[in-house]
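As structure tokens, here come the structures.
None of the figures in this text is laboratory data; all of them are computed from the coordinates on show. Only a predicted model underlies this, so the values are computations on that prediction, with no experimental measurement involved. Cβ atoms are built from the backbone, for glycine too; each structure is taken alone.
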Structure 1
Amino acid sequence: MKLGVSVYPDLSPLEDIRSYLEQASSCGFTRVFSSMFSMQGANEEIIDYFKKFIEAAHACGMEVSLDVNPIFLQKLGVCCDDLSLFHEIGCDIMRMDISYGKEKDLKMIQNPYGIRIEYNASMGVAEEMDFFVKNHVSKDAVLLGHNFYPQRYTGMKWNKFLAINHELKKYGFAIDAFVSSHAPHTHGVWDAVCGLPTVEKMRDLPIDLQVRELLATGDVDDILIGNAYASIEEMKQIQKVCTHSRNVEDSPIINILKQYGMAPEKLSEKILKVDIDPQASQQERWNLLELFPQADFGDSSEWIWRSRAGRMTGVSIPVRKYENEYFEAGDVVIVNDNYPHYAGEIQIVRIPIQNDGTRNLIGHLAPHEEEMLELIKDGDAVAFYEN
């Protein structure tokens with residue numbers, strides 16, 4: 001997957017943009033998006049600016065995607081079968097916010113310069129993708145990029161977003177979507193002051209959770225931050241989420257897993273954040289944060305998500321008293337020595353369960369993490385991070 005940022009030359013000096021790209025590059029970001037058609041000015045002025053901007057981006061090791069449309073291209077004197085101008089300024093990707101139509105689009109894709117063409121996934125372009133596949137278009141020549149939405153309450157419906165991606169994924173072209181920074185004083189196109197996400201329900205979520213949810217769908221390949229300037233802390237959070245990996249052979253229970261034929265060849269963990277109870281013991285914290293792989297095999301009830309990994313260690317989990325009569329939805333618990341056969345199991349409460357003295361409270365899912373839990377399928381490996 002690739003990570004990207006967005007910049008707005010009509011709203012910010014090139015020197016500020018260059019510094020931002022250097023910062024993003026240091027955090028593993030390799031793409032930058034900019035809206036070319038929203039910039040005002042004479043053709044020569046626009047072309048000269050973007051040539052300098054692309055040079056700056058390339059110096060940071062980043063590829064550039066420019067948002068255009070047929071009306072804007074006509075203004076520049078560019079036609080679908082001659083992209084030489086964009087080759088001259090060094091453009092890597094032309095994102096067609098609105099396309100010409102599949103026949104003319106095919107001519108664009110077949111340009112001799114290797115410029116990739118990105119299509120507006122939010123508008124539903126399955127017919128065009130089917131046409132491209134039937135005409136043997138390379139999977140590397142086309143990208144599918146969703147819109148972002150400056151105006152609050154206008155972003156895509158989550159279920160619509162999922163359905164579009166599921167339909168488009170079968171064509172084999174990479175799909176990208178936007179997440180929203182919460183850094184102070186961000187900006188973007190059309191007076192964007194409420195962030196720039198693709199999906200409306202993500203607008204106010206922590207940025208790392210936005211990324212984790214998109215990745216958990218399994219259909220989003222690349223992720224870009226829509227508004228500028230995201231903080232270095234946000235970019236590091238995203239980098240950590242996207243580069244998280246652990247070698248299965250380092251698991252404390254790998255030999256037991258092998259005996260049961262349960263050791264996965266590749267470990268790709270979905271991350272859940274937990275507000276840990278200050279009374280949780282070091283052993284309980286270890287079972288939650290360090291022991292892996294954690295997964296629900298799929299035979300659990302509606303009441304809990306359940307990982308058996310902890311019981312394989314055979315460690316003691318002394319009983320800690322919990323005063324409440326019930327554990328609430330979102331509580332993260334561990335089976336204690338009152339039920340020794342299962343002691344060490346990590347469980348997440350989905351529906352309130354009675355406190356019968358066999359479980360200790362470790363903590364509670366961090367705010368909005370229940371949304372991430374809903375995206376975790378049976379058998380998915382899960383990593384727990386302390387919030």
Structure 2
Amino acid sequence: MQWQDELDSILAESVASAQERERHAFDQLAGPRAQSVVLYGAGNLGKKVLRGLRSHGVDPIAFADANPALAGKQVENLPVFSPEEAARRFGKEAVFAVCVWHPDREHGVQDIINRLCSMGAERVTSFVPLFWKFAETFLPYYLWDLPSRLLVHSAQIREVWQALEKNSLAHFAAELRFRLQGDFGAMPKPRLTSQYFAADLYNLSDDECLIDCGAYDGDTIRDFVDAAGAFRRVIAFEADRDNFRRLREYVAGQPKTIRERISIREAAVGRTSGTLRFAATAGTDAAVSATGDTVVASSSLDDALAGEVPTIIKMDIEGSELDALEGAARVIGRHQPLLAVCVYHTPDHVWKIPLWLRKAEPEAKIVIRSYAVDGWESVCFAVPPGRGTNGGNRCEYSHAINLRG
């Protein structure tokens with residue numbers, strides 16, 4: 001009942017109230033300093049925020065960045081100071097907006113906020129209230145969107161509560177609070193185990209056939225080989241050309257007994273087979289995109305796995321997960337494999353994917369876990385009967401910590 005009350009509390013806000021909060025959250029926190037903004041982080045996100053603010057007539061006064069190589073330099077015509085120097089110069093006259101958000105196992109945005117406050121910065125927030133204020137410029141962005149847009153789906157969100165195994169309820173509540181309130185203290189500590197092959201969640205056998213969708217450079221295959229030891233087969237899909245080259249090199253460097261059981265395919269995974277526009281980045285964020293700079297082959301798993309018997313399907317494909325699941329509906333229904341699907345690439349996947357998995361595998365245990373801070377690397381598992389372990393699935397939970405301001 002504790003987590004049911006938590007869910008009710010999170011979803012109690014009306015859409016109109018959320019809209020009012022979105023419009024004024026940053027200005028209320030900044031007070032008279034709303035036009036004096038210091039951006040913490042001069043990397044990709046910081047530059048994105050800088051350009052967006054300038055398009056709205058807000059010209060930040062400086063970057064703060066912990067990279068000593070940037071101190072004293074300029075990035076996009078904005079001076080860069082060390083965090084200590086920025087806090088000393090601007091701590092009492094500016095609002096600091098933390099614009100660093102990337103996968104990390106230990107340290108996240110709340111740590112930066114706390115550190116800036118300890119240095120003397122009086123008003124500190126994350127980038128999220130700025131994204132809410134200027135939503136037409138910044139949103140949606142990965143899992144972020146306006147809370148009012150998410151609350152419209154409250155009825156569907158509540159359905160997930162009935163689909164999840166009980167030890168995932170705390171985590172799901174934290175995911176909702178994180179998205180709806182922008183509270184970087186709300187998320188539980190990430191698990192430090194293997195992201196997809198958790199020994200306390202399910203057992204591996206020597207007959208596993210792993211389908212790796214979004215294989216990158218072979219990182220998941222490496223984890224699988226280490227965890228499984230013996231296995232039957234791996235079929236891996238990667239659409240980014242440079243990533244695929246690194247994947248091919250990794251496989252080629254394996255012993256023959258491993259190499260001959262791994263099949264790699266330079267293709268995206270989608271709802272149907274054909275071609276898709278693709279934004280190739282040679283990184284982990286390469287993704288299907290309507291404005292992509294290249295065209296790649298695409299395959300549905302129903303087509304690609306004809307004649308195969310998959311036992312594990314993993315998907316980390318930058319927001320295309322639901323399309324790929326739809327394209328795998330027949331093979332999933334036929335073989336009921338264990339599923340491990342990322343839910344952090346778009347705002348609604350944290351509830352839509354668990355509901356899809358529950359419908360596809362009604363007897364499976366549906367579990368959500370995170371493997372990095374700040375909402376990154378969150379995975380929803382569907383563990384079929386007979387695949388689970390006797391170990392627990394305890395999800396550590398830390399109560400929300402309000403942003404300083």
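As an exercise: helix-only ellipticity at 222 nm (-39500 (n - 2.57) for each DSSP H run of 4 or more, over all residues; to 500), calculated from one structure in 1, 2, equals -8500. Which structure is it? Present the calculation step by step, with values, prior to reporting the outcome.
Details: 1: -8500; 2: -10500.
Matching structure: 1.
Please compute distance in nm of label points 7 Å out along Cα→Cβ at positions 130 and 242 for structures 1, 2 and give me the label with the greatest value. Could you put the intermediate results ahead of the total?
Values: 1: 3.3; 2: 2.6.
That would be structure 1.
The value 0.90 for FRET efficiency 1/(1 + (r/R0)^6) of positions 18 and 290 (r between Cβ atoms, R0 = 41 Å, to 0.05) was derived from one model only; which of 1, 2 is it?
Working: 1: 0.50; 2: 0.90.
For FRET efficiency 1/(1 + (r/R0)^6) of positions 18 and 290 (r between Cβ atoms, R0 = 41 Å, to 0.05), the value 0.90 is produced by structure 2.
I have 6.1 for distance in nm of label points 7 Å out along Cα→Cβ at positions 10 and 258, calculated from one of the structures 1, 2. Which structure is it?
Values: 1: 6.1; 2: 3.8.
Checking each candidate, the match is 1.
To which of 1, 2 does the computed value 13.0 (mean count of other Cβ atoms within 10 Å over residues 298-305) belong? Walk me through the numbers before you get to the answer.
Numbers: 1: 13.0; 2: 21.1.
Among 1, 2, the structure yielding 13.0 for mean count of other Cβ atoms within 10 Å over residues 298-305 is 1.
Suppose FRET efficiency 1/(1 + (r/R0)^6) of positions 170 and 186 (r between Cβ atoms, R0 = 41 Å, to 0.05) works out to 0.70; of 1, 2, which structure was it derived from? Write down the numbers at each step before the final one.
Working: 1: 0.70; 2: 1.00.
This figure was derived from 1.
Taking 38, 25, 19 as the value of semi-axes √(5λ) of the Cα gyration tensor in Å derived from one of the structures shown (1, 2), identify that structure. Mind dumping the intermediate values first?
On the way: 1: 46, 21, 18; 2: 38, 25, 19.
Going label by label, the one that fits is 2.
Please state which of the structures 1, 2 yields 13 when relative contact order in percent (Cα under 8 Å, 6 or more apart) is computed from it. Intermediate results must be reported in sequence, preceding the final value.
Working: 1: 13; 2: 18.
The read-out was computed on structure 1.
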